[in-house]
Structure I
Amino acid sequence: MNINEVLKMVIRSLVDQAKACIEYDLKCIDPPVLTSGMLRYYGIHSDHTIASFWKTLDKLIAMYKDLELYRSKYMNFKFVLQHRVDDAYRIANTNIYVDPIDCSTRKCVVAPHTHVLKIYIKGFYEDKAIVELNVIGILKIVLHYEPILIECLSKFVENPFSTNSVLKLVNCIYNIVLRHREVLSELLDTIPTSLDSFIKRSPLLRHIVKHLDISELYTSDLHRFQHAE
């Protein structure tokens, strides 16, 4: 599988897992984003193709392991992707994978020794990780207070590599940040006053803008999206 196919699958499963946390009222402290069982549920049944998926994902992780999500005065935040072979826990009669904590209140089926992807947001201070949170757990909390993010993510999954999709999602996230600026300013130091400055504080978003080859176009598009609401 190529990198774009792998990325699209990871994004889809991330959204599905986060939505399931809300729908089933799960704790979602440390669930996986993706497992081999989920790949089969999504229609990838060939062992060769599944192996190719994980191999390509490992290459992706190696390429972008040091890419920062956001830089603030106090901490630098990174997306950290962890692929390992481990036990995976699935709620019986569903395709929802959880951590053992949620299995204490749900009947679970264990898939031993299978491929698992987990994603964390880690906060670093002077190269030392002092904050580590599962990204699905974070999404579950955000979705509880900002259900509009479900709509934003669902639309993004439909076409995650288009300029419009990326900018609309970024604008959606930025507006959520603005609505909760008093709380987030404790972590992010200062909240950028424009969508453009928000992107400039994020090496990851700057990389995406460059990768999509929209660096000369996105400023006018950002202005349009920022004033569309």
Structure II
Amino acid sequence: MKKLPASIGLLILAAWLRIPALAGQNDSVDKNQVAQAIESKDINQIIRVLPAMDHLWSAQPKDYFASVKDAAGILSSAANINDKAYIGVLFSNVLEKPFLGETEQALACLEGRNDIVLSFLNFSEVRDSKLEWINIAKYIGKVRGQIDPAFVPKPVARNFVNPGQPLSSEQVEKLRKENENNNLINRFQQSLRRSETILTFQLINNVRRFPASSPTNADFIKSIVAAAHLTEAEQQQIGN
């Protein structure tokens, strides 16, 4: 099969990856295809299964993030620079995934996505790309938008024993669910704040490599500041 020109191939793949995956759509088939491609360590097979890999997002996020990391590691060894460019496609697609509310899955996706950002900074295709830093800044802006600045940790009980008035099984179940939900909300807000701190630190320290005094970086710095909602103090740290 003849390969498409790299620029056209990347555009088609990027558009394909932006089509929302249907829940349950051949998930087991997609997972097997991806696993086989990664096990083969074959660059062409990895590129062919990228759309199938994306289908894992909604139903199997942990497998999705693990596959993305494995695929990027294999693509980084490619001799062809056009094949390595798919690392950026993978990365951008991960950052564009929506937040899923305050659920266990959302928490796992938040932490998985943060791990992807830190891992992909080892690749020059991401680390040295102004476009990818703008994408990271946009993601930080989304994280900050999810943080409740007035958040007060919700009460989480260790047990539901009430010596003065025994609880019915229905009351215990209601309290248990409420307890689980409070604990999840607490963990989600904590994870958001931790993510924001770590990623903003990486953003500021890496964007410094692009001097704000250079005319070619002026628009780039403005985009970073706007996308990440950087404070005046943070802007000063990057020399803006």
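What follows is calculated from the coordinates using simple rules that are stated; it is not laboratory data. Bear in mind the structure is a predicted one, so any value in this text is a computation, not a measurement. Cβ atoms are built from the backbone, for glycine too; each structure is taken alone.
Comparing distance in nm of label points 7 Å out along Cα→Cβ at positions 142 and 198 across structures I, II, the highest figure comes from II. When helix-only ellipticity at 222 nm (-39500 (n - 2.57) for each DSSP H run of 4 or more, over all residues; to 500) is computed for each of I, II, the one that comes out at -16000 is I.
Out of I, II, which structure matches 1.03 when Cα Rg over 2.2 N^0.38 Å is calculated? Derived from the structure labelled I. Of the structures labelled I, II, which one yields 26, 15, 8 when semi-axes √(5λ) of the Cα gyration tensor in Å, for residues 118-165 alone is computed from its coordinates? Considering all the candidates, the number was obtained from I. Comparison across structures I, II (criterion: relative contact order in percent (Cα under 8 Å, 6 or more apart)) gives the highest value for I. For mean count of other Cβ atoms within 10 Å over residues 46-53, the highest value in the series I, II is held by structure II.
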